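Novice: Down below are the structures I want you to see.
Every number here is computed from the coordinates shown, using simple stated rules; none is lab data. Since the structure is predicted, the reported quantities are computational estimates derived from the model, not experimental observations.
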Structure 1
Amino acid sequence: MSARSLRRTRTTVACSLLVAAVTGLTACSGLTPGGQSAATASGPVSTAMPTSKVKLTIVSSENAGTTKALGKAFEAKYPNVTVDFQYTGPDDYDKSLNLKLSSDNAPDLALLNKLGTTVKAGLVRDLDPYAEAYGWTTAYPSSQLDQWRARDDGKELGVGHLWAAPAGFSVVGVYYNKEIAAKLGIEQPTDRDAFEAALAKAKAAGQLPVQLGNLQGHSAFIVQSIADASDGVGYTSAWVHGKPGASIQSRGGQDGARTLASWAKQGYLPSGANGYDLPASVAEFTKGKGLFLFNGSWDAQVIEKAMPGKAGFFAFPDYDGKVTGIGTSVAYAIPAKAKNPDVAAAFLDFMNSPEAAEIQFSTGFLPVAHADKVKAAKGHVMNDVAKGWAAVNTDNGLVNFFANSTPTMNDTLISTSQRLIGGKITPEAYVDALQDDWDKGHK
């Protein structure tokens, strides 16, 4: 779900990761005192590292240890650089960030939880020159970087300049119970037809096809997975990013809503799904209640601990076998007033190295690059997660969370999905409600 709902329900890595979501993009205010226009936030760039001593200051609300560990590895690579990592809790961090960025003692790197205000106020640098100098547009799938692009007014994502670079990702896919699948003769589905056939086979055998806790609207993972696959990531990303004229009243949007309603009617979902949340659904899944579970990589360790070696994971496939994944990243920007922007950019470039991939993976995130090089213990579900993540990147299939499309979409997804599952509204009304929220949020 969105950063806010996950932050309320989880104390795991999910909270530190999904805080990078861009809910509130359109809630842009005027220029922050001390800020400068976006057009003047950049200057000449260099990829050459200095030989003199440098202190690189990083401010962040990420507390999984990822950035800290990356900083230590960067110091080892460049002994003349000292990384000063400064952590602040998410709520206080968001409240104080713009003041830090606009001050004369601005940090060299800052985690961004939102793009709109910082971009419009000219508080962060346009990273396009660094992206060109370091070749980031070829090193990263475009769907990774596009989440951190925005026009200068901050009102639309996915287009315009690059304002931040990712440091580690989460992805939503499908967990499955290997024991139940083996008992029923079901192999990991590689396309939508095989997935639907597995659901029917599980139901016929008396097994719950899909575990779901929808108290906080996590059925959105199901709807979005289907919509992303059906409409294509370019289409649904445009909607999440706020492209003028975009609509979820599409073939994929309708497919996702009708499928969710159909699964509820056919008994493919728990009868009390609206009464419990995501952590509870994870607990039920690990007890053997459900063949499949739509959920994020942040719960892989919890699932593995509860059912070691018995869970698998795959990225959701369309009818043609191509996969998509819902997700976002921890991302860092270079403030316009940073004293060491070139060293900061070198740190951002280091984040997509093989060494950084190992650090990101070991601290609970999916690597920016080199997902094929990271490994957990044999049989650990994180190996499947890494494989699924690599497949998403191969197909350039990453899409930000639907809940992040407007400041109020999270609440709309909760209320409408509960009514849809309960048979109180039609799939068409569900999709119309989402689009109505989007239209109001992007006026």
Structure 2
Amino acid sequence: MSFENIPFFIEELNNIENESRFSEVITQLEDSLSFEQIAVLLEAFPIPLRKSIWQSITTEVQQQVFLEMRTESRQLLLNACDDFECFPLFEKLDADELLDLSENLSDRFVDYAVSKMTAKQRGLFKRSQEYSTEEVGHWQSYDDIQVPERVKVSAAKKICSKVLPPLSEAFYITRTDATLIGEMAIASIIAIDNDCPIASLVDATYEANNEAIETTENIYTAINKVIASGKAALPVIDSSGFLTGRLDLHQAYKIKEQQKETQLIQLAGLVEEEDLFSNIWRSSKNRAVWLGINLITAFLASWFIGRFEGTLQQVVALAVLMPIVASMGGISGSQTLTLIIRGLALGQITEANQKAIVTKELKVGCINGLLWASVIATLTYLWFANPLLSLAIFFAILGNIIIASFSGVWVPWLLDKLKIDPALAASVILTTVTDIFGFVTFLGLGSLLLT
């Protein structure tokens, strides 16, 4: 997906004061952006402006964009809007679509969506819920094309002549009880005589060589099979061999990309799918957990250094605590850095919304800075029984976390402007900034207060 048009709309919508021009830009973005692009675009705005844009989009586009949103962005939108505005989003969902959403939806929305489904779709939704999110059965789609073996080719041609689901290149041949016995390329039946029985076309070696996936198979193993198969989709069967659905390339790549992004975000100590403008307290809480984990490892390193303190003078306590100052700034900056690099890659960050992002990150930095500076200062006092030393490390940690949050936004932004890949260079520069600031602040305050 291309993101080259997204910065233009961010600039336009952030700077528009004329209501008629606002409506024109909304119409323009609906005409020129895909649903996925609009979902990415919306994440680039603070919640009040995002809500205004959302309410100006047509209902039909809203329904499709809603399906493309990431989990937290979708939840932020639902929280910002009244229920009566949200319910129309759930009126035309099928089982596959609701399954993608249901894990993070309130029961009232799930129940409403189910109530608007056909009996068939309700049954499929209930069936999929019987499987865990780690199993293929939860993620399979039900748009497979089944052809009974007892019919003739003419019937198969009639079935395949209808509007087909995306990525439909084959139909699946089943027995009366829905047991899967074969598959055939849709294009290959054109030249076959209409009176030929479908059963005669089933490859006798199919059952030995088929690549069907079982409903209870691990989803991440299964998506790799689909991608490696060279086919648009693979059939899904239950333990009895009955055809239950299929897993196509679109779903496989979608799950694979989600897995990669989750791993990237979690490596930085962020919550999966954190929104650029997620709630400040929630962002602070999510990142505070990893700052706490990092604190444990930092104190462990300092403890080993401190084992030699008996042979050192009082001022050497500064050297014992220096790794904590550097480490806390480093991990705080890397959390912001990961979020911003992703936003830049998606075209969500421009000059129009950068100030709002910086403000949000500085607030998160202040909250976590005050929290962990207080914790570290208290532990330092219990360790060294020196209130001035505790005061020095309090201000050093607070300042370093705030600077790290600020740098986490500006460093990748400036690198991007200089046409330097932020993913390659930003972490090195950020580490240097936080180390130098942290050490200079801590040692400077220590020199003033302790000597």
Structure 3
Amino acid sequence: MAVIAVALLLGALLNPAQAPQPALGWYADSGLKTLEWNNYLSWLRFNGHGELAAQLEQQLASGDSHAYSSALLSSSFVKDSDLRARDFWSPAQTKKWKALRQQTQDQLAASNLYRWGLPDNTPRPARFFTSPFAGGSLWLTALAVFLLVPLASALERQLGHGRVLTLWLLGCLLAGAGYLLVARTGQIPFHGAVAPLMVWYGALLGLQGWRTSLPVWLPGKAWISITLPTPALTTIPLALLGLLAWQAQPAMANLAAGVLALAGGILLIQVMRPAEPSLSIETAAPADPQDQQALQRGWDALAQLQADAACDAFQQVLDRQPDHFDALTGLFTARRMGQDSNGWIDIAHRLFAHPAHEQGQAQQVVGCWQQFRQHQGTELPSSIGWRLVTTLTRAGEFTQAESLAASLDHHDTRKPALQALREALLREGLGHRAKALDG
């Protein structure tokens, strides 16, 4: 994702696609417009496209020279003109017209929008993939990439490089298709990165439950994890789509491109979803109704900042099921709110030693570990610390796992924890970090 993002930014910077298009200027100045433009408008009307002819004339009157692309790129018109050239031109004019028409592809190749973009009447498949690298608004592209930063690492860590790349390619196809649904002949070709980027935003939304954990960096502090309602994240792509419709022309065609890519990302990820635990943080309801009621009392007490009542409720569950994950996390929060520092450390150790195999549990342990570090530092008994290294690895927090591993003494659980961390680093293409781990 980082490689693609850099390429998109360089495309917007080095190929802004906002300069006058050489192919359009050549069409007007070479004499090709003089020979065929009026013929083209008559051809449109003769074939029942009088409304389009009127629209193209109106575009030219408003100063939009992209209207010329309608004739420049119309293979049907060129074919028909070639068959009936003697009806329109003298032999000398016909010869000149054919010579100019042979130069068309070279002129298009020198015109950045028409080379990289997606003219709606010549939708060659390769242009679906190249159009995102043809300029667009630099500031809007940079904003879309910047807002993707806190989401990208978690998304690629869960999906893997192959799925992320596949999503990008499919997003380009969807964005191009969405553009063609609305764009009219003679409009600006599809270009810019914001619409295809929506597929990654859609994939992230499609992976989440009701709550989402995001890493956030605070100046002078380590990365922390914050939990947000997933619907709140929809404001990011929706705001970008609004800016895209305001900034890009034609507005509706670009908006359709972004909306289709966003919706496609949400749907595609349901098919491409990996078997590993997702990023959503959801707690499984206990099978025992008595435990369920006690947990509910505990969470209600926490909401009312009644730490003692919450501790009692969660402890009731742990008395019956000492390894109940939800009760451990609840008691961790309740004792942190209270004044029992020793009790909080004890329950933290129990939580960090938990296997945390169920969906979302490893991510919750990461959040609790970050809170613990801020108040107590990183010192842990080795028997607990190495189990926590395994959990951090499963959550994809490799930097934290490596840092913790470096601070722990030898223990029986050390070897499997380091092996799991090495394998995870190798899968992520971080072989140099895997080799650096002390065997």
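Novice: I have 1.09 for Cα Rg over 2.2 N^0.38 Å, for residues 194-321 alone, calculated from one of the structures 1, 2, 3. Which structure is it?
Specialist: Of the structures listed, the value fits 1.
Novice: Now a separate question. Of structures 1, 2, 3, which gives 0.96 when Cα Rg over 2.2 N^0.38 Å is computed from the coordinates?
Specialist: It traces back to 1.
Novice: Hey, another quick one. For Kirkwood radius over Cα pairs in Å, for residues 50-257 alone, which structure out of 1, 2, 3 has the highest calculated value?
Specialist: 1
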